[in-house]
Structure I
Amino acid sequence: MELRPITPADVDALQELIESDPGYTERITGYPSGASDAQSLLMMRPEELPEDSKVVLGAFQADRLVAVVDLLKGFPNDHTAFIGLLEVHASHQGRGYGRATYELVQQYVENTWPEIRTMRLAVVDTNAQVAAGFWQRQGFEPTGEARPYRYDKLESTARLYEKQLAE
């Protein structure tokens, strides 16, 4: 499997991956996936972060996009990388691609951004049954921090998880 940045040539494959797993989008937004979800994923970032702080990485198996990761460098501080999303194509779920993709992401962060010491993410309660156990198996631990989460009419709670990287 190869991990590389998503390019404009990959947008259709990214959109297809997002649409392959409508349950994820509904758990996070309260709506089914939409036609512009791939473009939104590539563009959305916290306003305070510069454009080059965001990277969307694709995990490719023989030129097929099997997983995607949204990664923010320096969020919420200079020594932290924030995983906004790790989604595996529905036809590849339950076969180790999520774990393998995360391992490649951690290697990417350690090799590309040596100043990063902590990986961080949020698990939204409406997706926790699917996501919390996965992230804990990757070595992430709950921080105890929780924040209100709202997407249009969907109201939930986002719980923060962290993993310290080796120095």
Structure II
Amino acid sequence: MPSNRPSYAFREVTEEDLPMLADWIAAPHWAEWWNDPQEAVAEIREAIDSISVEPLIAELDGEPIAYLQTYDPHLEDDHPYNDQPFGTLGLDLSIGPLELLGKGHGSAMLRQLVDELFAEGTLRVVIDPDPANKRAIRCYEKAGFMPIGERTSQYGHVMLMARNNEGELE
């Protein structure tokens, strides 16, 4: 983790962010886990106006460093995580610049954002790495997520991990 415990700013994705996101998605450290870049950017563009997904840019010192999105699995009838307790949000995270990988930003960012979501009343946050993505799984464990099982759905095979709002959901 970065030694000075940085504070991240989270803001909504705008149309102006899409070219930067397209560049990030095309990078090898994203391409391994993401769909076709054009398709992914189209999905992010669609999410800008979604009621179930909130696409976010994380900034450090005013510079964009990551893409995150939260989503409510209960707002989609066929979502594979709608069996989670009401008050659950899903979360996805990808670090933008390659040189920021392995520096502790992912787990620090997740801890901060999840703490903010819990302060707003979220009961549980789930995240779903590919079981082969060991780097992501370690990051999520450092951020307090625990494995709760593996699943296969229309999104592929995943390890579902959760972090509960202590005192609110046991």
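Values quoted throughout were computed directly from the atomic coordinates according to the rules given, and no laboratory measurement underlies them. The structure presented is a predicted model; accordingly, all values stated were derived computationally and were not measured. Cβ atoms are built from the backbone, for glycine too; each structure is taken alone.
Looking at distance in nm of label points 7 Å out along Cα→Cβ at positions 26 and 82 over structures I, II, structure II comes out largest. For the set I, II, ranking by distance in nm of label points 7 Å out along Cα→Cβ at positions 50 and 146 places I highest.
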